[in-house]
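**Q** The structures come next, written out as structure tokens.
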Structure 1
Amino acid sequence: MIRLLSVVLLVAFSWIAAAPAEESRKMDLPAVVADSLPWFAVREFSDNAKPFTRTHLAKLAEKNERTALVYFATWCIPCRAGIKRLAENFDELQKNNVAVVLVNIGERDENLVKNWIEKTNASKFMVVGDPFKRLTEGFGLVREGEEISLPRTIVLDKNAKPLFMLGEEGRDWPQVLWSK
């Protein structure tokens, strides 16, 4: 009976935790990225595993009004809901000239991540892997050895300058990505 009650409470808590807040929660940018992004190098989760660096990100940002680095992990329930909403709003994101880069953190099983991306209908977005925390520790989101609290999104302008960071994704997600 106690085990059943524990499962019921866990499911109820997960559902409540996944329910979006009224507005997305803006957070202070970490000091290390307040003015510009540090150098980094990660790889795309693609058939040819192309490198993705600050230079690549700058070229992508230059072509768009805004670029969102959306941090996620396959085990994160709010991340799944947020990325599904991004996928559902893909046309609106394009119309508002917002590029999305999904940043998987800490997971090294590429097939697991690729399957998760397919299940969430997010294969239209660029996906990069950050198994060694170059885009989390290097961007000041966590200290070495700490775990990141998800979801997190860093929004950049055309010059790849960070504009703001989001924590919790609210009902205004993803519209907050292109709102002025």
Structure 2
Amino acid sequence: MRLLIRQATREETATVEEILREAARWSIEIGMPLWRDDELLPSRIATEVTGGLFYVADCDGELAGVVKFQLEDDAFWPDVPRGESAFVHRLAVRRRFAGGEISSALLRWAVEQARLLGREYLRLDCEASRARLRAVYERFGFVHHSDRKVGPYSVARYEYRVMKPKHSCGLRYLG
């Protein structure tokens, strides 16, 4: 299997939407809805794909998963310093690719992108009541930061330290 993670193209907007909707249907079937309907509006997804926010996991020429990668998140993380973090949202994998390999690859890619951009953290959030999803993030290495109420959501916020903070005075610690 050859896996390539790359930015979604405008022509792939419908496929990005299809993957998100498939994940949303499955989450409803198991009694743990992921997103509100307005988050999956075709116009919203198209705007975000065109804006370069969605990345796809291309598995031997088939789109297996998606993730939204952004550099600011004032809605869910208004209290963190600007420029310190990158953020992921709407990580979704087609059911036939379920099992962790694709989602882990998307998260590893996001960590590396955050590192390349000089961000100290990669942050994400999920519905606080989703214990299994939270466990997935924790196994990957994300650490619980805090809980927050955002509109209708009670979210658990997680962070992954990508790099050590830069010291403004240029001192190095030996040890």
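Bear in mind these aren't lab numbers, they're just calculated from the coordinates by the rules spelled out. Remember, predicted model here, so these are calculated numbers, not experimental data. Cβ atoms are built from the backbone, for glycine too; each structure is taken alone.
**Q** Between 1, 2, which one scores greatest on relative contact order in percent (Cα under 8 Å, 6 or more apart)?
**A** Biggest value here belongs to 1.
**Q** With FRET efficiency 1/(1 + (r/R0)^6) of positions 101 and 117 (r between Cβ atoms, R0 = 25 Å, to 0.05) derived from the coordinates and found to be 0.50, which of 1, 2 does the value describe?
**A** Of the structures listed, the value fits 2.
**Q** If you work out FRET efficiency 1/(1 + (r/R0)^6) of positions 61 and 109 (r between Cβ atoms, R0 = 30 Å, to 0.05) for 1, 2, which one comes out largest?
**A** 2
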